[in-house]
Structure 1
């Protein structure tokens with residue numbers, strides 16, 4: 001019986017040691033502070049080939065907005081914004097996008113990411129439409145090709 005007590009004590013100490021090691025690991029990560037930027041996989045690369053259908057029911061100056069493809073990114077500086085109606089940061093950045101859309105030097109286009117069309121139309125109807133074109137990416141495949149980590153990624157392309 002005396003031999004069982006030390007071996008049982010060893011097994012009871014093991015969870016405490018594992019918990020302590022994990023606590024130290026988490027504390028080190030917390031003390032390093034938050035990572036404020038994510039590296040883009042698109043830096044120095046051309047835009048991927050893509051063709052996205054339009055968001056039906058959205059018009060600008062009475063003209064239905066077109067979808068979006070790589071061919072639409074030639075010419076002036078084009079800012080591609082990935083957005084969704086369910087994205088809280090998208091609501092926060094939207095007023096800035098409306099201001100940017102007034103700058104004639106910039107063509108602002110959007111990719112509606114994994115969103116229901118009705119929700120996207122309501123989102124733009126309530127907040128305003130800053131986009132010259134909107135492509136819908138229901139499956140999220142185009143966003144993956146763009147290297148998107150989240151829906152607030154802005155990518156600036158010119159003549160690519």
Structure 2
């Protein structure tokens with residue numbers, strides 16, 4: 001066991017972790033943050049995407065002990081005082097979700113993209129989201145949602 005200190009959605013957590021525990025399971029099982037989904041455990045689908053110090057990462061490929069001393073933001077940490085984050089609102093308004101399983105990962109990847117590139121082209125959006133898979137949509141509304149969140153015409 002190893003003691004780690006991680007900040008998750010602004011709250012400090014000191015945890016005793018096995019070195020082999022994946023961050024996605026630490027978030028879901030230890031901290032009860034079930035918005036981060038487990039889709040494939042191989043980094044292929046992106047359902048587990050979170051922000052690590054503001055950068056999108058797939059939490060199924062990161063060990064919990066690797067997050068020691070870092071800031072994690074999950075989908076639960078985006079809303080402020082009950083108000084959805086602009087990317088969450090855009091996904092809602094543009095119908096960028098269907099079953100919703102992949103949606104948290106897409107939203108977290110989009111937040112990271114827009115932090116780095118506030119007004120991305122459609123090509124940049126598609127490239128940034130290519131590591132996230134959706135089995136329900138044709139991606140059109142997801143791209144439109146990111147464009148809307150960026151203030152671009154959709």
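Quick note: the coordinates plus some simple rules give every number you see, no bench work behind them. Predicted model, so just to flag it, every value in this text is computed and none were measured. Cβ atoms are built from the backbone, for glycine too; each structure is taken alone.
Okay, here's what the table says:
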| read-out | value |
| --- | --- |
| Among 1, 2, structure where helix-only ellipticity at 222 nm (-39500 (n - 2.57) for each DSSP H run of 4 or more, over all residues; to 500) as derived comes to -11500 | 1 |
| Label whose coordinates, when FRET efficiency 1/(1 + (r/R0)^6) of positions 9 and 41 (r between Cβ atoms, R0 = 30 Å, to 0.05) is calculated, return 0.85 (choices 1, 2) | 2 |
| Top of 1, 2 by Cα Rg over 2.2 N^0.38 Å, largest first | 1 |
| For distance in nm of label points 7 Å out along Cα→Cβ at positions 105 and 137 computed as 1.4, the structure of 1, 2 it came from | 2 |
| Answer label among 1, 2 for the case where relative contact order in percent (Cα under 8 Å, 6 or more apart), calculated from the coordinates, equals 29 | 1 |
| Distance in nm of label points 7 Å out along Cα→Cβ at positions 89 and 113 derived as 2.0 - corresponding label from 1, 2 | 2 |
